[in-house]
Structures are given as structure tokens and as C-alpha cells.
Structure I
Amino acid sequence: MAATPSTMLPLGTPAPEFALPDTVSGRVVGLADFTGKPLLVMFVCNHCPFVKHVRAELARIGREYGGRGFAIVAVSSNDVANYPEDGPEQMKAEAAEAGYLFPYLYDESQAVAKAYHAACTPDFFVFDGAHRLVYRGQLDESRPKNGQPVTGRDLRAAMDAVLEGKPAAEKQLPSIGCNIKWKAGNAPAYFGRV
């Protein structure tokens, strides 16, 4: 289980555009659907042990913060030719099984992952209502087999700060997870850099 850190995209970065198919509803979901709303973008996948470790907390965050005015989307960008368990039909099944109430978007071209400089699963990006990046980093300190409870502390604190009109914590630690499974020859230049 190789651990890859997130790239820590610069704070203040505008949310990159996206318009991707939601494997749950079948409709296309885009950044423009969330104008004026704070936004959480999560890069996840079905098979990653790091994501499996936190999936129940992701579902809880979706229920709690979706009801408090946050727009939330999950995106899977993995190469499904080599990782078929991350394909759209399997994503739809995973969303139902995990209890995800947010769209679970399929980034077949991997262009959205590249635009966000996503490097691992899970990788989290919190944007304010003007869609400026205020947090990127870990869910919390829990990892598979490290004995720490999954609380969502870091991500929740950032989302609470946005809802309260306060700045997110200055100290932000990178997320750690499985690397995004890039298609052959498609790995971005930033991949592997921290």
C-alpha cells in the first residue's frame, strides 16, 4: 500500500471548472451548478484502502454539511482499464452501499484531476462561496492500521470555518493515500512532487 501525499495546491486558487457525469443520477454536474455556495471536492475511488478506511466518515460529512449549505462532490479519475472496480457502474453501486448523498463523478479523461493537481485518494479541496481554495489536505490524522480514530477533524474544521465566515487554519497537512491511477503516458508533471 504505497502512500502518496497531496500536492497542496496554493490557497486562494480559483476552483477549476468541471462538468462530469454523475454515476448516481446520470446527469452532468458542473462547477456552475454551485455558484455562490461553498464547495468540497473530494478525489476518491472504490478500491483504495485509504478511502475504504474513511468512507463512513465521508458519508457522514455529506449528510451533515450538505444539509448546512455546502455543495459536495466526489470525483473518481482512476484508469478503469487497469482498475475496473473503479468504473462507473461500480461507482454507482459504491455510492449506494456507502450512503453517499453527493454526486459521485466520473473523470474518464483525467483532465479534472489534473486541473485540481489531485495526486492521491482521498484528496480534499474546500472552496469558499466565491470558489477560492481555503483548505487542501487531510481528513484527519487517521490512516489504515495507525490506530487513530476517524473523526474528520481537519476537514470539518475547515468547512466549519467557511460556514462561520472565518479563515481556515493556516497549518494544513497533506492528505495521504493511494496515487491516482493515471492512464499510460497521462501522469501530469506535478505528480510525485510535494
Structure II
Amino acid sequence: MKGMGKYFVGLLPPPAVESQFNKLKQGIATQFQVKYALQAPAHLTLKMPFRYKEAKERELGIRLKTFLENQEPFHLQLTGIGHFGNRNIHQKVAPSESLLSLQTSLRTFCKRSLHLVEELSDRNFQAHMTLAYKDLKPGNFEETLAYARKNEFSAEFLVAQAYLLKKVEGRWKVIAPLVFGLSSELPSPTTQE
């Protein structure tokens, strides 16, 4: 589709947590040749990837920022390693009322106001940050999971903004910070470069 870009909305951890997460993700990639998860910065997906007209990209960012004007900052807690079947290993995120409310309201906004398709994963939201998927071979699953659990970490951090990301040349790039409510200007994570 000419003129269409691929986007998603997510939460990114602060640099110190991102560094720990990326160290684990890189270790998995090196040890088990699982590289697909390296194409995106450390993130928690709030709205699954969708196609949108690139000519309206700026308007999309403005509409999402406006939507998030009433969102209050909240804490996220990373709680260990989990998995979905034998094809996804991830950092678990404790489901808080604030996170679930944000995801539900964003899902409704995207469907009603942006006319985006509501994916099954949007409706069955399970908060996580992916370490390995897609190219994770079932034969390596148990060993990869054991490695992730051996190197797991816990963290808690304040979330005061979401991000609009776009797929550019096969990699996901941050294109717009979406600052919550009355939050002052916040520095963007280092993954924006």
C-alpha cells in the first residue's frame, strides 16, 4: 500500500531499565540466534501495529497527544520472566488498574476516533515486554527460557508518557513522545536515536 506506514503505540522504560532489558535480550540473541526481538526498542505495546497514511502521520501524533492529555502518570513494575506457549519469552509486567485503564481507553479511542482495526491482541491485553519471539525455535524454547530466568531482573519505574513508533527500514523507531497530562517536558529514552 503506497503511502502507508506501519505504527504502534507503546510504553518505553527509562534508560537504566532499558539497559538491563537490552543486555538480557542481546544475551538471548547471541546465545540462541534469536534476533527478531532486536528490531524494536524495549517496550510494552499498548496498541498493536497498524497501518496509517504517512501523509497524516503528524496529525496522528497530535490526536494521540490530545487523547493522553488527561492521563495521569503511574508506576510500572517488572516482575520476572513469563512466556506464551513455546513461541514467546518475555519480561512480565504487573497489571495495574492504571495500566489496564489506559490500554482499554486507548483501544476504544483508536477504534472509534482513528477507525483502526481492533486486533485480538488489543482485546486480550497481557502486559509484557518481549525478549524473544517469531524466530524462537520450539527445540530451543526450554533452554532459552531457562537462560532468561537465570538472568532475570525486577524493576519499578514511573510512566509519564507513551510513544508513537514507526517501522523504518525494518526497525521500529520512536517518532513522537506522547506526554501524559500535566507532565513537564521529559527527556526521551536513548532508543529514539
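Rule-based calculations on the coordinates, nothing more; no lab input. It should be emphasised that the depicted structure is a prediction, and the values quoted were computed from it without experimental measurement. Cβ atoms are built from the backbone, for glycine too; each structure is taken alone.
State the single structure among I, II that was used to calculate Cα extents along the principal axes in Å, for residues 91-146 alone, giving 43, 24, 13. Clearly, the read-out refers to II. Matching task: 15.9, 44 is the computed value of Rg and Dmax of the Cα atoms in Å, for residues 3-114 alone. Pick the structure from I, II. Derived from the structure labelled II. In terms of Kirkwood radius over Cα pairs in Å, the structure with the greatest value among I, II is II. Can you rank I, II by distance in nm of label points 7 Å out along Cα→Cβ at positions 11 and 163 and just name the one with the largest value? Answer by largest value of distance in nm of label points 7 Å out along Cα→Cβ at positions 11 and 163: I.
Could you tell me which structure in I, II was used to calculate mean count of other Cβ atoms within 10 Å over residues 43-50 as 20.8? The value was obtained from structure II. Structures I, II were compared on distance in nm of label points 7 Å out along Cα→Cβ at positions 107 and 139, and the highest value belongs to II. In this comparison of I, II, the computed figure -9500 for helix-only ellipticity at 222 nm (-39500 (n - 2.57) for each DSSP H run of 4 or more, over all residues; to 500) is attributed to II.
If distance in nm of label points 7 Å out along Cα→Cβ at positions 75 and 99 is computed to be 1.3, which of I, II is the source?
On the way: I: 2.7; II: 1.3.
The read-out was computed on structure II.
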